[in-house]
Structures are given as C-alpha cells and as structure tokens.
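Derivation of every value follows stated rules applied to the coordinates shown; laboratory data play no part. Only a predicted model underlies this, so the values are computations on that prediction, with no experimental measurement involved. Cβ atoms are built from the backbone, for glycine too; each structure is taken alone.
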Structure 1
Amino acid sequence: MAKHGPFKEYVERARSLHHASIVVDTTAPRPYQNVLLTDEYLQMLQKLVNQGLSRHAARQEVGQHVLEMMENDVEFRGSLEELIRSSGVSVMSLTHAVGDPPSLAFPRAIQAVSYTHRLLQMLPGLFAPVLSPEDIQRVHEHGLCGLLLNFQNTLPIGDDIRLLDVFYNLGVRVIQLTYNLANLVGSGCTERHDGGLTHFGASVIERMNALGIIVDVSHCGPRTTSDAVAISKAPIAITHSFAHALRDHPRGKTDDIFKAVAEKGGYIGVCVVPFFLSSAANASVTMFAEHVAYIADVVGVEHVGIGTDFSRTWEFPGGPLQLSTGEVTDWTGWRPEHRYGVAAKVEGLSDYGELTNLTAALLARGFDDEETKRIIGENFVRFYRRVWNERAYGIRNRG
C-alpha cells in the first residue's frame, strides 16, 4: 500500500468522509471523566493526588463533579456536546470495570454503570444506549452518539455466572475476560504466568455467547486469548490493541493471534495509546495508521477498526500512574517496564474532538474511501451482527 503524504493534507477530505460515515470507537473515554480536560479538572486531579487518594477515588470524585457540572452548568454541557459533535463519533464503547481489588469489583462496576445511566437520562438529545447492532444504525441516522457499555474485566461477576445476566440487563454488551492480571476466568498479559482459560472461563464464554455479549481479549495473555478463540462459538474481539511486530510490548498482539481471531470472523480495534504505539516519548496519528496498515496486511482490512483507548490523563505530570493506588496491591498490573506511567501525547489528537484526524491518517497511509469507511465503523457493525446472529441461533436451539 503506497503512502500518500502527511495526514494534514487530507484533513478536509477526511472530515467530510468521517462525518458522513458510521464511526465506532470500541474503547472510548467516558464523557464524565477525561473527555474534557479543563484547567479546573487538572487542578482537581492535582489536589486529589496531593491528598493521597487512590486512582479509583480520584476518578469517582472527578466523575461525580463533572456529572454535577453537566446538570447545572449550561456552558460546560455545551462544551461537551460541541466536542462530541466535532469528533463525529457514532458509537463510544465506555469502560465500567478494569483492574480493581476483587472484593470491590462488583460495587464499583454498579456505581460506574449508574453514572452512565445518569448521563443517558441527563442528555437524551446527545446520547442514546446501544443494546444491539440495529441501534448503531438508528443513532447514526438520528444524529446521536450511541453509548455501548463494556467491562475490561470479569471480576465484577466474581464466581457467579448468573451475574452476566444481571449486567446484560443493565446494558453491558462487551466484556473483556481479564485485565492485566489473572482472575477466575484466565490470565492477563502482564501476569507472571499465563495458565490459559479456566473451566470456569469456558462456562463464562458459553453464557456470553448465549446472551450476545461480545467476548473481548485485548488485555488477555497469549494462551488465554488463543483458548478463548478456540472455545467461543461467536467471533471474538480485540477491541483495543496494536501490532506486537511493530512495538514489542506485552499489550500488543502477535500475527498468529490476529490470524486466529480473523479466521473466525473477529474484530481488531487499534488504539492510540502513545506508549503502546511507540517506544519514543510521544506518538502520532501516523503511527496509529501504520499499525492499522500492518494488521490489515496480515488479516485483511475487513477485520480492522478503531479502539482508541483515548485518555487525556496521559498528559498528567508523571503520567496516569501518578495517581497513587492507595492500596497494598496494585490490581491494575502495570509495572515500570510497561511505561504506562510516562506522560505522553499523541500528535494530531490533542483532544477527542480531533478524531477526524485518525481518518485523515488512514487516507494518507493509502487506504481508499471505502476501505477507510470500513475501518472507522462498518467493520465493527458487521462483526457485531455476527455475534448477535450467533446469539439468535443459540436461542432457537435452546428453545
């Protein structure tokens, strides 16, 4: 694929294509936490850090504050709507569970889901829930931003598979099997050893398939990932990752894994996290496009999409891990060698409103308009329909 030039030369063409297309970010920032990184938000974070609050406590306090501002501050609410409209995003998949202490995972997930439900009730003219593939087309046609709820860990269900049904009924439609560490389902990508999928994990996947919940393996270890691909009856997703061949990091996926996921009709979302895309101090939207092009060469453009994992807390002095865990064990599983605590930026994506620059970078990398439309949204819609159809097949055969 020929490279055509700097992405900035394609910004106007990209903006037109982007805003006319379905755009899906399969790991997006939560609107009530770090989408709008105002000076007030930075000052609040610094104050919380100085007080020694845990990452979770800091995020919750900021989230509560931002939701109150959305309710009471018309100007702030307008800034959020302007940013979402500028991004051109049709669907944002929001995370509601990550690397939490196991004993606190359930209540924290419930609280996070309640925040998103509050957001949906507060701004019905901007946001709408996405509960099925058909909802994606609906929100796009009505000029709304659909919110797809995800978990990046199965910790909230503990040892009770029935809780999958509870969270499904609360709107959760994507669940990553593990975060970085091991849990009852399998092993994460930064765990000391990857023991693969457990028997309980296999049962979890079976129930997720039956409900139509997307199986995500972005943070899973290689063996756990391969086991999940083999056991799942429905296609699975890597919602936010990158090519390990271009960046040697445990969060990346190898060509063999990409091929296994694609062979079963799966989806691969490419992130924009700077310390994942590059070993340099900062990254760029051009680097994002390089990872997309590489993976497309390996498995075909029809399996690749966008899962930004965008967070402006990258810019926070000391990086995201500057926020102390405040706990004896750091359940996120990040260690210094992963560079997750390095403050960094992505050239061309200073805020979420510049999401169209990802489309420009794809065009500059040599993808044509139709290929680009597939990458920025259509591929995920097609994948989600496959997962949903497998659910329907299972329901018919159980009935």
Structure 2
Amino acid sequence: MLPSLVIAAAVAAAAGGSFAALAKRAFPGGTAAVPREITVSRTAPVLPAGTPVHLLAVSDLHYISPKLNDGGEFFRRTVENADGKLTERSEEFLAALEAQTLKERPDALVISGDLTFNGEHQSLRDLKETFGRIREKGVTVLVLPGNHDVSYPMAVNFTGKGTERVKNVSQAEFLEECREFGYGAAEEKDRASFSYYYPLSEDFALLFLDANTEAAPGALLPETLDFAERVLKRARQKGVTVVTVTHQNVLPQNRLYGDAFAVRNRKETAALLKKYGVAHNLSGHAHLTHCAAEDGLADHAAGCMSLAPFRIARITVCGKQADYRNGILEVPPELREEGEARARQTIRQQVGAELDRLSLPPEIRENLVASAVRFNRAYFSGELDPEAFRKDPGLTLWKEYASGTLFWSYMQSAD
C-alpha cells in the first residue's frame, strides 16, 4: 500500500514486508491445490469477435464491515491518522460502486485486489453480498485478492478504546467466498493460486495473476508463471488480445520507491508479458493513479477507491486496440468534500511534522505545506503536469528551504 504521502509510504513499505512474513509464519502451508471441478456458470455469454468490450475497473476498496467497528474513539483516531482514506464511510463507497456499475452496465466490473480493510472474513462476506447482487442483475464481477485479503494477520474488530482479533481469510476460504466472481467460471484456472483466464469476447480475454498466496506472499509462484505462459501462448496462437490484471504493480510506478510496491519477481513477470505481446496490465496496490510504460507494456495503476478523488477507470477494448480512461466514482457532494478535506489534513499533518524540524518562519512553512498539498493531490489523482508544476512558486521555496527532506525527494521522483 502506498499512502497519500511519501513519509507514511516508507513506513508502509517496511510494515508490508513484515506483515507478509508474519502471515507466512502464522498460516503455514505449501502450494494450495485447487480442484479444477470448482465451476459456476458465466454471468454473460462470450461476445462475438470484433465487439467492443467495456470494463469498469477499481482497486483497493479496503472495505471494513460495519459489524467490525463501533465508530468509537479508537477507530476514529486510527482512520483519521492513517493515509487519508475515508475508511469509516466504507458502506457508502460500496453502495456508490454498486449503483454506478448497474447504471453503466459494463461487460465486466474488474476489482484488482485489497477488497478488504485488513483481511476480515466478515468484510469479505459483506462484499460477497454486494457483488452477488451485481452479478444477479447481469453484470460480470471479476476479482483478484490483494495483499490485505489472504491470511492477513491484522484482522480486528474495533471496540471502544481498543481492538480484538477476528477471523481472517485463508487462501482456500477466499476461493470459496469469491468463486462466483471470476475463478469459478474461468476458461482456464491455476491450481496453485486464484489466477485465471476469462474470455469476454472471442478475440479478447483477461488474465488475472495472483501474487498473494500463502506459499509466496507478494510473488507469482513458479506454477503460476508456467500457467500464465501456457495461456498466453495459446491466446497468441488464436489471435486473442489479452489484458492482464495484478494487484501489485509489474512496473515501478515511482522512481523513489523502485520495486517496493511491485510483484517481488516483477522482472520475470514483466518479461513474460512482453514476450507474448501483452500491451496493458491493470494493477493497484500503490494507491496512486499512474501509468508506467516499458518496451511496449503499460502498467496502469488504479488509485484507491476510498481515497479522494475516488478513482475508477473505464477501459474499452476492440480487437488489438485498448482505450484506458480515468474516471471518478459518483458519490454525494458531502462525501466528496469530506474525502478531499481528509486528504488535505493528512498531508498537512505529516509534511508539517517533517518541516517542523527545520525551524522555518511561519509564512514560509505554510507556503511549503500548501505547495505539498497541491502537488500530492495532483500526483495521486493522475492529474500532475510535471512541467507545469516546476513553475509552481512553492517548488522554488522547497528547493531553497527544504531540499534535504524526504518530501522534496518524493516530489523530484514524480513523472
């Protein structure tokens, strides 16, 4: 997870690694054998070749069930001092996603991981109900687990002034709860993970690649890479265009962080996709709306759906052509204003704490903070124009007064 500012991101990167290690210790297991007989019927038939296919894509819902928090002081303090998400409004974001999906009626709703806040089984069951309603109304829902969804050791219920551990979700349980949302109706399934190949038309398919197994958190298993190669080779022979979906990025989205938010074997993964001419990968994890490109492969990272400005993406694929456009989740004005205020407050607090170590004049400090808020909002929403921002008066002040800070390095790393 990449929070909405650089300081918290560095902490999150370190914590993510330790969580993965803890999960592997706490929930031991080898490569899970997934029975091939797990099947469900498709929501909609495969479209004829040449038909434009419309996708609505989101990532990082980080939904927490209302049954797992009492709205008390500790919960409010936890979310208000986190990374800027409106976690306490999870129900409203989920309702907005359901309404917008049924309004737009895409050929598939694609959710690229981190469905839950911290892997709570109850949260996943709530999501299953919502996804089920969408599916019953004729819209295909296709999901992939994120690093927060499988065997995550931080699943808790917020009560009063503290927390209590609650049941999380094993790899087998994720398969069982989400079998109707892609894997069960897939044409090809990986036995080692929740990876699957799902044709939407005779000449277009999605390949979901799961890098969040209990056996290898954060990496694609060798078996999964073998599965992907078999599927991609067969698709190329048939002239089928394939767009891949991962939770972690397959290309670095920010120079400062490098591979911190990428699939751990991302070079091998990216090489495989390039080998078979995959031009587009849909990912999340970084909470950053950004597209990294390398040797004909574009990795489109979707922003976190509950972090202002509440990004979604609309993708249209027809033949070999794909059109990717960022959009905004339709939420009530009051919710949007609260989200924007939370994001501003978060960065003001955390960047301000870094600047306080420099003993700056109040006016200079305020100008630096205001510039940081403008930059971070533009960067995380995918709206940053680097050339235009270099002319921002605040950037000159950062260079003069705070060029030794981590946030300055962060601003310099953006493209």
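If Cα extents along the principal axes in Å computes to 66, 48, 41, which of 1, 2 did it come from? Only structure 2 yields this read-out.
Consider the structures 1, 2: one of them gives 36, 27, 22 for Cα extents along the principal axes in Å, for residues 145-232 alone as calculated from the coordinates. Say which. So the calculation was done on 1. For the read-out FRET efficiency 1/(1 + (r/R0)^6) of positions 217 and 329 (r between Cβ atoms, R0 = 30 Å, to 0.05), a value of 0.80 was computed from one structure; give its label from 1, 2. Only structure 1 yields this read-out. Given 0.30 as the derived value for FRET efficiency 1/(1 + (r/R0)^6) of positions 129 and 265 (r between Cβ atoms, R0 = 30 Å, to 0.05), which of the supplied structures 1, 2 does it correspond to? The value was obtained from structure 2. Computing FRET efficiency 1/(1 + (r/R0)^6) of positions 97 and 297 (r between Cβ atoms, R0 = 25 Å, to 0.05) across structures 1, 2 gives 0.15 for structure 1.
Output the label of whichever structure in 1, 2 has the greatest value of relative contact order in percent (Cα under 8 Å, 6 or more apart). Going through 1, 2 one by one, relative contact order in percent (Cα under 8 Å, 6 or more apart) peaks for structure 1.
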